[in-house]
Structure P
Amino acid sequence: MLSSLSAGHRRRLMHVTRNVSIPQGTRLFEEGGPAARFWIIRTGRIEGNDVSQWVGQIVAHRLRSARTRLLELYARHGTESTV
């Protein structure tokens, strides 16, 4: 993910971040809670289906939104496109 950023943007991001070590089993966030932080997991793993389902829901929502927007922009008026 970070490799897609320009060197300048990576430097800016690293300037406002800090490394932390979190004990195994620590809950990083609660479902429905505020998104007060952005986590980049460098080592270890995240457990639980909730995270996978949440990420899947976000991706699906964004894909549906993009599809809708593309149809609004490019579909010819009066056609019944089911793309």
Structure Q
Amino acid sequence: MISLPHFLDAQPDTPCKQRPQLFVDSSRLIPLKPARDAAKALCAACNVRTACADYAIDNGLRDGIYGGLTVSERDQLARQRVTADD
């Protein structure tokens, strides 16, 4: 089951609330490519995309699509942030 950020409580129309099965398949750590691609496409138009990705990075979430990013993409973004802060 996807762990939704608390700030989504006030956002009833986010794609992850409407179609959570696309964002995390509870039987897999990594969503299948068709679901991953569909989730990423829906995230692209979401108004809380950046906050959602930040939430996943800040909370060490290791599965699913958050903010349109896979785990490896979030890891890369987190590494870039550390490098930029140095």
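Worth pointing out:
- Winner on distance in nm of label points 7 Å out along Cα→Cβ at positions 6 and 46 once structures P, Q are ranked, highest first: P
- Of the structures P, Q, the one that 78 was derived from, the read-out being percent of Cα pairs over 14 Å apart: P
- Highest-scoring label, criterion being mean count of other Cβ atoms within 10 Å over residues 54-61, among P, Q: Q
- Winner on distance in nm of label points 7 Å out along Cα→Cβ at positions 22 and 62 once structures P, Q are ranked, highest first: Q
Every read-out reported here was derived from the displayed coordinates using simple, explicitly stated rules and does not represent laboratory data. The structure presented is a predicted model; accordingly, all values stated were derived computationally and were not measured. Cβ atoms are built from the backbone, for glycine too; each structure is taken alone.
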